[in-house]
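Dropping the structures in below, format is structure tokens.
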Structure P
Amino acid sequence: MKIGTCVSLDTMEGVEQKLIMLRENEFETCQLVSWNPEVWTKENAKVLNGLLEKNSIAVSAFWCGWEGPRVWNFYEGQLTLGLVPADYRQQRIKNLCDGGDFAHMLGIQDVVTHMGFIPENPYDSAFAPFCLAVRTVAQHLKENGQYLLFETGQETPVTLLRCFETVGMDNLGVNLDTANLILYGKANPVDALEVFGPYVQNIHAKDGCYPANGHELGQERRLGEGKVDFRALFLKLYELGYDSHLTIEREIADGSSQQLRDILNARAYLQKLINEIYGG
């Protein structure tokens, strides 16, 4: 299993230093995370390809953001996140297709995003047009030979599975964020694998606690200090035959010394478990 971490790409400034830092800390893979469509140009792809090759960094996936407001809670989040809100849907379809094309120029097969609070009720009037929007993006990515990965969290596992079945495309997958299912109070990540395990193509290794009220998400924690049972998770992943990318995500000040310490501690913690379960 390949352990990497996230690299922010909202500007080209400082990207080379970020890649150098990865190599200095003996990482060989990363997810590129970008919310800025202005960066997704042919010229930047050419430069970035050179930097990735120079520093011997492989990219496991492109995490593609979208334009417009985004509020990470249970109230305004319903109105602002992903492809669910009709007011922003068409612009975000374009963003995801454009981001997919940029990833294609980088030779990246997997495009990841948050889809928003997918309606639990399949008869909800928002469900069918949302699924049509997903199909539109998935069809575009399929022309590039790419997969569209849903980052887990804002929907229950069975809702995600129902969406896949409704969309009916064979290039949909899951970026399992181990903490998000807990932070949003939607599921336990180990149990969630019983529902969508075969679709998991990438993993965000992150930890956190369940929500303490009905408005705010739960709190992220240093890996090993939250509610994720990583031993049980890896046992289930091993059973499923998953042996691909594991991307450490720590959502505190980007590039801070504390973030790096937490990421390195997380890698040591995860590697020990992987060696025990998968064999070192």
Structure Q
Amino acid sequence: MNFLDSVLLSVVEGVTEFLPISSTGHMILVQRLLGVEETDAVKAFLVIVQSGAILAVVTVFWPTLLRWLRAWIALFLSRGHDSNASAIGERSQSLFFAASVIPFAVIGFFNREFIKSLFQVRVVAYALLVGGAIILLDEWVLSRRRESKERSIEGFSFIDAVAVGFGQCCALWPGFSRSAATIIAGRWRGFSRTAAAEVSFLVGLPTLCGTALYEMKSSWHLIDDEMRLQLGLGVLISWVTAYVCVRSFLLFMRRFPLTIFAYYRIAVAIVLLYFAA
């Protein structure tokens, strides 16, 4: 993987990580187009470069994260006797979002070898097709049956955490898209499109952090000095592009449905199946 390859792959990671179109599918497609060999070092690079996307979410949702931090600091300073209702709500919400990663982490950890075996072009293409069909089903049928008053992120509960957490496990199928899985789960729990997108971003924060840290620990020795320089630049590029995409996607979700992403997924799946053939 040369310098230009690493830049292009970092841009693709930043653009696709939080959109419901599967960053994995696009990485495979771009790797094929660039002719990048799929070595263990390259695989590690593609996971660790997600750190930039993590920083983008932290940047966008810093006010929310700061409220959670302040609520926990207040509890610490009061030695466990903070009875402020607002602070209690902030702490509870932060715990619910943190807990939502548990199903993904447990199932992913105990099936990691099987999941690695699924990183094949055909498998990813079928995941894109299925995810696209589910998005169309949600937008065309299920969304019309929901109550006119949809929920906001402030009402995120433990039941929501469980539902979104298990929904996120669909992303263990390479190509399904973690973002698509969590947004759809949020929509089925009654959240508005914008709120479901916010839930997806915040749920993805501990998930991506855990994945990136695990990959750093287990695969850092595979990355040589030259690739570390590429990785540093890649994280920065991923950060900037992901930040722009997160901001833009939130604005998009306020006005438009997800159907365009479903059609796009189906188109990418067809291209991937062509490569597989």
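Things to note:
- Comparison of P, Q by FRET efficiency 1/(1 + (r/R0)^6) of positions 233 and 265 (r between Cβ atoms, R0 = 25 Å, to 0.05) - largest value held by: P
- Comparison of P, Q - label where relative contact order in percent (Cα under 8 Å, 6 or more apart) is highest: Q
- Value 15.5, calculated as mean count of other Cβ atoms within 10 Å over residues 1-8, assigned to which of P, Q: Q
- Source structure of the calculated read-out (helix-only ellipticity at 222 nm (-39500 (n - 2.57) for each DSSP H run of 4 or more, over all residues; to 500), -13000) within P, Q: P.
- When distance in nm of label points 7 Å out along Cα→Cβ at positions 73 and 161 is calculated for each of P, Q, the greatest value falls to P.
- Taking distance in nm of label points 7 Å out along Cα→Cβ at positions 17 and 217 as the criterion, the largest value within structures P, Q is that of P.
- Structure responsible for 0.40, with FRET efficiency 1/(1 + (r/R0)^6) of positions 241 and 257 (r between Cβ atoms, R0 = 35 Å, to 0.05) calculated and labels P, Q on offer: P
- Label whose coordinates, when mean count of other Cβ atoms within 10 Å over residues 49-56 is calculated, return 13.5 (choices P, Q): P
The numbers here are math on the coordinates, done by the rules we state, and not lab data. Not measured: the values here are computed from a predicted model. Cβ atoms are built from the backbone, for glycine too; each structure is taken alone.
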